[in-house]
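Laboratory data are not the source of any read-out in this text; all were calculated from the coordinates shown. Since this is a predicted model, take the numbers as computed values, not measurements. Cβ atoms are built from the backbone, for glycine too; each structure is taken alone.
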Structure 1
Amino acid sequence: MSIARESAWRGRRLLILGYHGISSGDEHQWDGALYIPPALLRTRLEALRDGGYHVLPLGEAVRRLYDGQLPPRAVAITFDDGAYDFFTQARPILEEFGFPATVYLTSYYSRFQRPVFNTMLRYLFWKARDRTLSTADLADQTETLSLHTEPERDRAFGVIAGACAARRLSGREKDEVLTEVARRLGVDYQDLIRRRFLHLMSPDDVSRLPRELIDVQLHTHRHRVPTDAEGFEREIVDNRREIAAMTGVAESDAAHFCYPSGVTNPSFPGWLRRLGVTSATTCFPGIASAESDPLMLPRLIDTVNLSPVEFEGWLTGASAFLPKRRVQATVPI
């Protein structure tokens with residue numbers, strides 16, 4: 001792998017690493033595709049340091065990629081959504097190593113400081129996986145839902161989340177549903193609230209991020225990607241305005257985007273260009289080159305299932321020649 005790492009081919013390419021959450025508890029045991037424990041993040045950063053990789057801020061990395069001025073073994077680090085666990089778990093480790101990172105912040109749940117509905121509902125079902133749930137008053141049809149297996153939990157999620165969507169519940173009303181679901185399942189919801197479990201960073205948290213190390217960029221306001229131009233633009237404009245208010249930087253500085261849940265559409269790059277967005281990352285695995293569309297950049301979504309050898313293969317570039325599969329980085333909010 002050292003041959004690939006030092007090759008001219010790798011020297012002309014940028015590996016963008018993507019993360020979602022860093023566990024503050026048992027999240028990685030619940031969903032290892034979305035969460036990794038802090039110890040694993042530390043191990044990954046040690047691999048970057050010990051391998052002599054150049055970790056660049058995303059904006060600089062993208063600019064140098066297309067200018068043909070990348071340093072050897074170039075890497076950029078990104079985190080989706082802006083979870084509170086980034087502030088408490090990932091930020092201190094990044095500061096320890098001195099590695100810059102970009103946080104793609106979805107801003108609605110940053111302002112509305114309650115657990116992210118879809119994520120928390122799935123977590124509650126997993127936490128109570130030895131139990132059942134009555135849907136009385138939670139859905140149009142009353143039934144008892146088993147939570148014992150993953151397919152049963154998926155069905156339960158569809159029933160409750162689908163009822164909330166059909167009733168067009170507000171964020172506060174959906175949080176009341178979470179409160180009631182947790183009560184019925186015997187889960188201490190108020191303890192989760194006190195710990196800010198599955199919350200996003202608050203505006204105050206965002207304002208306290210070290211600006212010399214952490215860059216905050218676009219991920220839509222409501223974690224949605226409407227397929228009509230007006231709705232899509234509204235998500236970016238609202239998100240950009242919120243980020244500027246939280247960070248104190250100009251709205252135009254929010255010019256890098258990540259597709260929520262990796263959802264893409266042929267129309268999106270053109271709409272992003274009109275909005276002044278200069279780069280957008282996907283959940284398609286790969287290493288970016290100067291031939292990559294800057295608004296469809298590949299990333300490596302790192303998970304607990306990625307072995308150290310596989311991770312090193314991506315760092316060196318050797319894994320770029322192996323068969324690839326798309327990874328969904330986040331659960332829709």
Structure 2
Amino acid sequence: MHVRTKFVGATLVVLATAGVTGATNALASQPATPTTTVEKYGWKNAADYNSQWAATFGPGEGAVSYKNNAVTVSAAPFTTGADFSVFDHLKYIRLSTKSFPVPQTGSLEFSVDIDAATPGTQPGRIIHGCYGPPFSYTSLSQPCANAYAQPTFEGQQAGVVLNMISIQTGQLFDWFVSGSRVFALIERLPSSVTGVGSVGLDKAYTQIIKEAPKGTHHRVSIRYTRGAGTSSVDYFLDEQPFAHVDHVGIPLDVQGVPYTNVYPALGSGEQLSIDSFQIGHGLFSLLDAFPFQHGDRPDLSVSIPMSERLFGQGATGTWKDFTVTTKNDK
């Protein structure tokens with residue numbers, strides 16, 4: 001095996017070819033060989049960062065500081081909340097202005113170093129609410145005809161997040177890193193959130209695959225792989241396998257795959273083959289009840305008062321050295 005490495009602009013390309021020697025015309029007659037491309041999605045200053053990351057869902061909250069290829073966002077404690085749809089979840093989020101294609105047969109992987117602190121989170125804190133429309137439950141002292149109460153992971157209360165997102169399909173893969181825990185999440189957002197397509201609750205889902213105790217600094221990666229009839233995702237923590245999901249687009253419980261039971265799906269989903277993804281990063285909370293006050297299921301709508309959404313928790317996150325690795329198997 002002969003490996004050739006070269007730089008193209010800011011992109012490192014590693015080409016693996018069969019054979020040690022051979023004439024150019026002989027190599028040209030051989031079948032195409034796999035290629036791996038490694039790109040650093042970086043910046044030098046605030047202007048570079050803001051040109052490469054879009055505030056698609058608004059400016060968010062938090063103090064932001066920049067270094068070469070690193071950004072820190074601090075919102076400790078959180079000060080903004082919303083009792084409507086998924087908008088309480090997004091404390092700060094940025095999406096790459098560049099979209100990265102997925103090979104027809106191969107994989108696309110996003111990686112980044114994350115440092116996370118989530119002061120004010122409480123192990124197993126129970127979030128209280130009341131079944132009813134958005135904004136209907138304003139205080140725990142208010143009588144509640146149909147009470148809601150669920151424990152939460154530390155990362156649901158406040159998390160420093162890496163997203164791999166396909167706006168066109170609504171499919172997301174997420175890493176949540178908190179002060180002492182991590183979890184991997186898979187979800188497909190409905191069209192009521194993305195504004196794209198016709199994804200209803202028969203196809204939308206949000207599920208935490210696996211949660212575990214870990215420290216505050218990690219290299220996290222998400223790799224999406226597809227080929228003929230296949231579509232899967234792998235999550236890596238400090239370069240070690242953490243979670244794997246086949247048949248992307250089909251909820252875990254529908255597949256019969258063990259997971260954390262947060263949250264059961266309402267439909268059967270559909271298997272997807274995804275052409276491209278953007279990178280996302282931000283500070284999140286995930287305290288709501290699925291399906292997050294979706295208009296098609298008012299019977300499952302849960303209103304949570306602001307005192308339960310903002311109880312002194314917050315997050316400070318640093319993301320450094322975003323890396324995009326594309327492997328073309330043909």
Structure 3
Amino acid sequence: MTNSPIGISVVIPSFNQGRFIDDAIRSLLDQLYPNLEVLVLDGGSTDDTVERLKRYGDRVHWVSEPDEGQSDAIAKGFSRATNPWMTWLNSDDVQCNNALWAVAEAVEKDPAAEVITGRGHYMDEDGNGPRPYPTISVGLGIDVRKEMFEKGYVAQPSVFFRRTAYEAVGGIDRKLQFCMDYDLWARFALHGCRFVGIDRDMSGNRWYETTKSVGRFLDLASEVTATQVNLFGRVSPYFVQTVSDNLYQRFHSVRFGDANQMFYRLLYFKTVWVWFNARQPWYCLKGLLFETIAKSSPVVNDKLTWAECWRGMVGAVVRRLRRV
């Protein structure tokens with residue numbers, strides 16, 4: 001690598017996350033990356049966040065004032081950033097495995113790169129129990145637009161992008177509460193930005209009960225599907241099943257148990273499919289006739305065969321008739 005690696009600005013949106021903020025900041029500073037700008041946009045925390053930020057002196061630029069939510073804080077941070085490459089790191093997440101250096105190496109190898117994506121992992125509230133974060137495929141011959149539509153899952157703290165690309169697609173959508181990251185990645189792809197993948201675990205994403213992604217999962221899924229309709233005009237099978245499985249768990253299996261679960265999950269899927277895609281008649285009909293669900297989860301994509309669907313439907317009907 002050259003002696004002067006690319007400049008990277010990392011924005012950390014924060015609100016009352018004093019118990020995590022040091023882990024996030026140290027995960028950046030401890031990489032000893034020479035051309036790094038860290039900006040913390042705090043929403044006026046009432047815990048000890050500000051006292052913790054003061055300890056970093058001029059190594060961290062920060063402001064603490066009311067904002068309109070996470071997306072607004074991120075947008076404000078990017079407007080203050082001065083480097084040509086940017087990302088954001090939520091205040092309860094961390095970077096790992098010299099992520100900044102890996103990005104610099106990737107850009108040096110491919111100077112035309114505009115978006116860098118790496119792998120990541122989920123972890124619990126204490127930073128333990130790591131498990132892989134699913135990540136779309138990026139590379140030669142891969143249609144990233146298709147990957148974004150059909151799957152869309154990317155470890156947000158492992159994505160870095162050029163300021164010029166960010167400005168070209170209009171920046172982050174401040175109105176979004178949950179999927180501002182997916183919306184931005186999809187717009188990068190639709191704009192034709194050059195994606196480059198790094199085969200390295202670059203971030204840890206905390207996943208616990210009080211995070212908004214967990215506690216308000218249906219709100220998250222609804223925002224993602226609305227974003228898909230806005231950008232692609234339709235909703236992919238992956239996101240339809242994400243919503244339909246959640247509805248099945250909430251409103252069916254809890255009350256009726258998991259007997260004939262595949263059959264009823266498929267019915268939920270087909271119902272949600274029509275609900276989301278009715279405005280695209282041909283696409284809607286095609287999916288209604290030919291799409292099936294994944295047996296375990298949309299990420300695994302172990303889809304039911306039509307023979308399995310038929311056997312499940314017949315079995316459900318037979319068991320229902322025996323009760324009559």
Comparing structures 1, 2, 3 by mean count of other Cβ atoms within 10 Å over residues 160-167, which one has the largest value?
2
With distance in nm of label points 7 Å out along Cα→Cβ at positions 64 and 104 as the yardstick, tell me which of 1, 2, 3 scores highest.
2
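When P(r) over Cα pairs in 5 Å bins from 0, in percent, for residues 152-207 alone is calculated, the result is 4, 16, 20, 24, 20, 11, 5, 1, 0; to which of the structures 1, 2, 3 does this value belong? Don't skip to the answer; put the middle values down first.
Values: 1: 4, 16, 20, 24, 20, 11, 5, 1, 0; 2: 5, 20, 25, 19, 15, 11, 4, 0; 3: 4, 17, 28, 26, 17, 8, 1.
So the calculation was done on 1.
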Given a value of 24 for relative contact order in percent (Cα under 8 Å, 6 or more apart), calculated from one of 1, 2, 3, which structure does it belong to?
1
Taking percent of Cα pairs over 18 Å apart, for residues 144-239 alone as the quantity of interest, name the structure among 1, 2, 3 where it is greatest.
1
